[in-house]
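S.K.: So, here come the structures, one by one.
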Structure 1
């Protein structure tokens, strides 16, 4: 099976005899134009859309959501899928199958049956530390969708800047959007921009999960509305980061250009704070067709524990009342009274401590579930090694093998597969400012997250080993080059030419 460079690994792959020649072929059915475009990008061949095609795509409504069945013989290609999303994923599988043999482009004969392991397969883009325009976000959606990821988590607010237009609270974008880490230009998404991103994501079978980080990470809120935030608290950890990275000392009401965390907090005993949140969350919910709304809850280092618990309980109730499912980082699991069904996002280490595990376990026990984002595996802003130019290393160095070396059902004691909603690979952007820099940090490690989220469990599939993954990943180099992905050629991978 070494001839197949498929990532993520399909559920069932049965090799056949011979190959189908792409020269002179045509394609028909839903997503035919997409497949034609993908083939042309990779092979240079112009494959028309025509009714009498030998590559036939169809939706039959059978099987699990997002599933597909694919058959390649020397005589033709037949693809059937349960839905439109499944058919799109089949298109990307066919694109990965294309290979050049004796100067001709072919698809090797094969039968594939495929369906996702988890329904939530995401990546997160932090737009608060550095802002990225709509065009960049769309290119990241393209790249992620080709790996069968189906969620874009947009981190829209933090200490450095506010990134989403809220009509009822115009000062947020008038005053609080201009900041960014280390004095870089700020920016924000208008309602039209956000709608464009949501629509583009939907066209790629992807849902957008917006995040307004609360009640910490809120210094930028205070630039617009100083009365809603506490004075910054300069903990020793904050002073240490300022000393190491610069950026200045945070001052309430002024832009903060540093990257220290834990110094900011909303005034949670102040009723105007909740009137503000009611406006923001209602508009964000109205703009967002997806079911999830992320409200942060992490690194509230300067806040009393009881105040934190009361706040997140109240805010999850507000989100629930808007018809959305609240999502919070795992720290909030310690709070009693979260809205039923609240989802937690675990960002601890692969072998974390008992206290962190207890907080994470609280979400499924409260009727919700967990999104898994272990920082020392799939936080994609972590440096690969000591020589990596960009990124941070507070969770350690994360090479490609380490990004693949974990299993969702075994990550947290007491959390089994039924408790896991899915997997998400975040990229924080304290040190990342361009698409090229994002590409270098995301690729190839985002492929690890994609396979862990989509493919069968480790030990349940012959391809779900590091050796197989590394071989298949290396084979994607020509494809990624053709698609314009500026991936990092990490030395632990034997990259194809």
Structure 2
């Protein structure tokens, strides 16, 4: 058989781009297929109002495919451009806790072992975390107390961004009451960062916030054997003898022209919604494909201060708290991470506000606001799943369990205390991010040791298809307690080592 490349990678997000980079670095020819295109950046940025309308309301850089969520068609805040979600994320790249890989001790009989068990531990990823942090230019301060979260033994390659005055106040006030705020490790180059408020959710106008797409650019600049096709949809994978994939069927979105590409190995990296969907459309009938869809529960509390804070037009996503990560002395339940959020723009704030809420009051609050978000490790549930509709379209069924919601409400109370300690006059009521927000999607192609309770083996190789791997967040058995991007990247580097030896 004639091959177009050694490896075909479907998707250019955290997993796909990192995996493609590592395979090309090892000398393997790689064809990277991406549905989206490069999103144009503007220096200086467009006016804040027009930029917010285009990006966060019209969702121009987000995936334009409608997804049926619990019976309602929606446009999701999922990366739809080259670089995937890492072109739009807030840049925070955190290591989870060593204990996150053995969650059974936290959840007891709430979860059967076959749902929570990870076939590898933190130590299998530790060196790959370090490499991913260095590839992404992560800046942080290892002198900070990260609590149970992991941090690099040799420190970060860059220093963190200077703190916004409001965050200086947040840190000092909460350290004085015995908490341990730390500076978020961020993949942001302080030399070219504009420190603007339009960061998380936007494509970075200067490239200071590093995306996985930058790794692809670096590989090509180095002359490594990596080819990229953007603006193409992968319709299905064809399988031959022994279940081996022998090609992908692709359509150019602009022209409708169809092609087939062949390779020795294939890597799924289209995200936890579209990677399982592709297997389903390709005829794979493993009963666990699409099951256990997870996306962190995120309680949000906004503190409102008496004086203007200057945070509405500045970069303020800088601070994390892990004090409640595994509960407290009186609460045995794992609660999760707390981190600061950017102040929402006027249009997004109006969208989230109750109907008829005065625009002048929204702007008054924004100028005095600091939001905090929690990250709750939602428990896997086989009934939360991705399925294919009659024409192969995505359908998502997902509801947070009462235990998840209960922990979200508890963590919301602690966020209220954090903000009050920093001087907030009052806090807006706790609410949860809408089901349009799927930045932390994972779990739909879980890996494990046994094909009776996992789709992938411990090297993220399909049990049914020996030359197909999954390198996005779909391999997670549980959602961990931090954003998944760094773990996805680290695992992609781990799997690339395996594939590079075989290919």
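Read-outs throughout are calculated quantities, based only on the coordinates presented, and are distinct from any laboratory measurement. Every value quoted in this text rests on a predicted model; they were computed, and no experiment measured them. Cβ atoms are built from the backbone, for glycine too; each structure is taken alone.
S.K.: Taking FRET efficiency 1/(1 + (r/R0)^6) of positions 406 and 446 (r between Cβ atoms, R0 = 30 Å, to 0.05) from the coordinates of each of 1, 2, which one would give 1.00?
M.R.: On the way: 1: 1.00; 2: 0.75.
Clearly, the read-out refers to 1.
S.K.: While we're on this one: Among the shown structures 1, 2, from which was the value -9500 of helix-only ellipticity at 222 nm (-39500 (n - 2.57) for each DSSP H run of 4 or more, over all residues; to 500) calculated? Let's see the in-between values first.
M.R.: Details: 1: -9500; 2: -7500.
Matching structure: 1.
S.K.: Quick check on the output: 15.5 is mean count of other Cβ atoms within 10 Å over residues 142-149, derived from one of 1, 2. Which one produced it? All intermediate terms of the calculation are to be shown ahead of the outcome.
M.R.: Values: 1: 22.6; 2: 15.5.
Computing mean count of other Cβ atoms within 10 Å over residues 142-149 on every structure in 1, 2 gives 15.5 only for 2.
S.K.: For relative contact order in percent (Cα under 8 Å, 6 or more apart), find whichever of 1, 2 sits highest and give me its label. Before the final figure, lay out the partial values.
M.R.: On the way: 1: 14; 2: 24.
Comparing 1, 2 by relative contact order in percent (Cα under 8 Å, 6 or more apart), the maximum is at 2.
S.K.: Of the structures labelled 1, 2, which one yields 1.3 when distance in nm of label points 7 Å out along Cα→Cβ at positions 262 and 302 is computed from its coordinates?
M.R.: Details: 1: 1.3; 2: 5.7.
For distance in nm of label points 7 Å out along Cα→Cβ at positions 262 and 302, the value 1.3 is produced by structure 1.
S.K.: So mean projected area of the Cα convex hull in nm², for residues 94-181 alone, computed for just one structure, reads 9.4; which one of 1, 2 is that?
M.R.: On the way: 1: 9.4; 2: 7.7.
Only one of 1, 2 returns 9.4 for mean projected area of the Cα convex hull in nm², for residues 94-181 alone, namely 1.
S.K.: So, one more: Quick check for you: by distance in nm of label points 7 Å out along Cα→Cβ at positions 38 and 78, which of 1, 2 is greatest?
M.R.: 2
S.K.: With distance in nm of label points 7 Å out along Cα→Cβ at positions 102 and 342 derived from the coordinates and found to be 6.4, which of 1, 2 does the value describe? Kindly include the intermediate steps, with their values, before the conclusion.
M.R.: Details: 1: 6.4; 2: 4.0.
Only one of 1, 2 returns 6.4 for distance in nm of label points 7 Å out along Cα→Cβ at positions 102 and 342, namely 1.
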